[in-house]
Every structure is written in structure tokens, then in C-alpha cells.
Structure P
Amino acid sequence: MNLEPAVYNNYYKGYIDKVIDKDWKVALDKESLTMIHFIEKIPEQKSDFRYAEDKWSVNEVLLHLLDCERIMAYRALCFARGDKTELPGFDEKQYGTRSNASNLTLAQINLAYQAQRRSTILMFESFSEEMMDLQGSANGVILSPRALAYIIAGHALHHRSVLKERYL
């Protein structure tokens, strides 16, 4: 995939490489539909399943995806608006342990996912091509909104794969 002039760090390359669509909107739309149907097919009794004692549950993995998308979308908004403030990182493990995942149903998580993804796509659609290529820094890493769109899609693809292989 040619993301030029998208800017990203090698840490995110694995997520970006999972995305086969060159158009960020197509990538986010396709991944969204696939994820929605995937979540709908997970039996509710699997929601608290962990494949190992020290691993997240199915619900925690899904909420991790949601948290990350929210954070990445916020970063994209800041960068597209030309905000040069250094944005902080976040502790995904802390977010996972404080997610309240066991008190949510898969249907609730799916609704939240659908709402967030729709919001994410609408936000990216509001950016001009120039805005998509502006750069900012988060957790010491330089990124562009364009790269963040692909990272969001690739991160979801990665975790859906993990859920299929290790949880279901």
C-alpha cells in the first residue's frame, strides 16, 4: 500500500500492512461491517472468556479496540487542526483493567463500536487532503491523520484475527 505522504512510525507498520485497500474510507467501511457482523456472531457466554489467566477477556479486547479508536481519532483531529501540542501516550493495560467489560453485553459493545466507527469516518471525511497530511506528535511519535485512519483499520483487523485464533 502506498501511504505517501502519510507519516507513521515503524511500530504501526504491522497494523498498516494488514490493510489491503488503498482508500482509507473503503478500508474503514469494510473493516467496520466485518467487525459488526463478527461481534454479532460471538455467543454471549464467551464474553468473559480468556484463553490464558493473564490475558484479556473477549469483551476487554473489544473495549480495547474501542478505546484505541477513540484515542487515535482524537489524535487525528488534533493533527488535522494543526495543533502542535505534544499528545501523551496511554497505558492500554490500565485502560483494560478499568474498562468495566464484564458488566457490558456484546450487544452494548457492538452498538458503541458502530457509533464510534461512524463518528470516526464522518470526522475523517470532514478533513481536506491537506489536513490528512498534516503532522503531529503523540507519545513522541510523529503521525499524520492519513496514517491514523489506516492504523485504526489495521488495529481492528489484527485483534479480530487474535479473537478468531485464540478465543473462539
Structure Q
Amino acid sequence: MPSPGHWGAYPLLLIDENYKLISYPPQYMASQVITKEWVQPVDAPHKLFKVSSDVTDAAGTLLVTAYAVKRPDGQWAVMLVNRDQYNQHAVKVLFNDGANGHDRHFSGPVDRITFGSAEYQWHPEGERGHADPDGPPAQSKISGGTDTLYALPMASITVLRGSVGEK
């Protein structure tokens, strides 16, 4: 087991030589966004849906991946991962209802939870390495609609959560 201050590849917690918590690594904070914001932290079924994205670079590499779930509380949640390390992207979110052929969209207030480089940056300084800023994920509300563009900061995970209406 590594000694305090000597961290492995992906530690769950960063602790000092006295085993006191220094900070949470980005993997921990990202997992909190996934398990507490995207999905509902309850013992109940969630419905996952197929998602596609058309945000690519000049070489055709997919830059934004998406994951949609209908939560037990009735809300829809879409997790968008902007894998582009250098650019933000703005996306529209449409829900294609194959049963009746209508596209749907978020309507009303939409919770937006983002974790990226604006919320967490590691400063490597040997044993004095530290994060600044050190979280938490940013939270805001956006008004959903047919033409709403959702900003995805570079190198980030963004969860959009709300009700879905007709187009």
C-alpha cells in the first residue's frame, strides 16, 4: 500500500502523511456527478436510451458523447461528455420518439451540472501537488426549448436534467 502523499494512478482520496483528507481527485468528483446527478440515487429502475452525436473534428473523431436516461422520478437526464481538450461546443438536445414520429425536447427549467477544467485543475508540485480550483461541480438552471443550445465547456462532463415536452 502506498504511503500517504504517494498516490497511485487513480486514488479515491488524496490524503496527507497524517491520513487527513487533502482533496478529492477528479475521478471521484466525476463519479459523484454520474451517480448523484445523471442517475437518481435510489433503488429503482432507470430506462437507458440509445443516443447519437454529430459533434466531430475534421478527421471525423467523435468529440461529444451522450448518454440518456429516464429516471424513476420521471425526469429525463442526458450526460454529455465533451472530450475536446481545447474547445467548448454548443449542442441541441432532441429526443426522437420513434413511436409517434415526433421529436421532443427539454421544456421548462433544465438543471445543468458541469464538471470540467473550470471546476478542477491539478497543479503538479511533487508532494505539494494540489488542485485549485477544487470543485464542486457548477450548477445552474437553463430554460429548455426547441432552439436551446447547451454549452459544453472543453474537457467536461455536463448533465442536463428536466422534463421533456413536444416539439
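Values for this structure:
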read-out: Structure with the greatest value (metric mean count of other Cβ atoms within 10 Å over residues 60-67, set P, Q); value: P
read-out: Read-out mean count of other Cβ atoms within 10 Å over residues 84-91, computed value 11.0, structure in P, Q; value: P
read-out: Top of P, Q by Kirkwood radius over Cα pairs in Å, largest first; value: Q
read-out: Relative contact order in percent (Cα under 8 Å, 6 or more apart) - highest-scoring structure of P, Q; value: P
read-out: If helix-only ellipticity at 222 nm (-39500 (n - 2.57) for each DSSP H run of 4 or more, over all residues; to 500) is computed and equals -18000, the structure in P, Q; value: P
read-out: Origin of the derived value 0.70 (FRET efficiency 1/(1 + (r/R0)^6) of positions 28 and 148 (r between Cβ atoms, R0 = 35 Å, to 0.05); candidates P, Q); value: Q
read-out: Winner on distance in nm of label points 7 Å out along Cα→Cβ at positions 100 and 156 once structures P, Q are ranked, highest first; value: Q
read-out: log10 I(q)/I(0) by the Debye sum over Cα atoms at q = 0.13, 0.26 Å⁻¹, for residues 20-67 alone from the coordinates reads -0.53, -0.99; which among P, Q; value: Q
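Values quoted throughout were computed directly from the atomic coordinates according to the rules given, and no laboratory measurement underlies them. Note that the structure is a prediction, hence the values are computed from the model and not measured. Cβ atoms are built from the backbone, for glycine too; each structure is taken alone.
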